[in-house]
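Every read-out reported here was derived from the displayed coordinates using simple, explicitly stated rules and does not represent laboratory data. These figures come from a predicted structure and were not determined experimentally. Cβ atoms are built from the backbone, for glycine too; each structure is taken alone.
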Structure I
Amino acid sequence: MAHFSLVYIEDGISGASDKISAKPASFIQKRDLAHPGLKCNEAKSDWEPRQIDQWLGYIINTIEMIFQVPLPRTFGK
């Protein structure tokens with residue numbers, strides 16, 4: 001089974017063609033990271049497949065196949 005992943009410093013993202021193959025790919029990646037002794041911060045990790053999420057500040061929408069820059073936050077208003 002092939003799956004794709006991208007890691008930038010300490011943030012990673014992966015993809016699969018459908019949810020049925022994404023779930024086991026997520027498990028394999030988690031296992032492969034733990035094998036050499038790397039420890040994932042489970043509080044910050046999310047291993048569930050999703051089609052819309054944020055990564056490195058960008059919103060990635062694989063339903064519409066677009067990357068978006070989120071609107072700036074307004075504080076104190």
Structure II
Amino acid sequence: MRFSRHARKNMRLYKIEEQDILKVLEEPDSTSREGGRLTAFKQFSKKFSGYTLKVVHERSKKDTTIITAYPLKKKHWR
């Protein structure tokens with residue numbers, strides 16, 4: 001798994017760990033596609049003030065690249 005510079009910056013800013021991103025990708029609450037990129041969402045009740053974590057990524061046969069990750073501003077995303 002590779003991380004863009006933007007994703008690394010957001011991980012530091014919001015205190016997101018690599019294991020949090022892995023959990024979102026492996027067990028998402030929901031997923032969508034945005035302009036050719038995949039987006040996964042997962043709510044963490046004990047982290048990120050209860051906000052849903054959004055992870056935008058691209059997958060290839062060789063690797064997964066994390067484009068960005070951040071908690072959504074609204075607690076109840078749907």
Calculated from one of I, II, mean count of other Cβ atoms within 10 Å over residues 37-44 reads 8.0, and the structure in question is I
Looking just at relative contact order in percent (Cα under 8 Å, 6 or more apart), which of the labels I, II belongs to the structure with the highest value? II
Check the numbers for Cα Rg over 2.2 N^0.38 Å across I, II and tell me which is largest. I
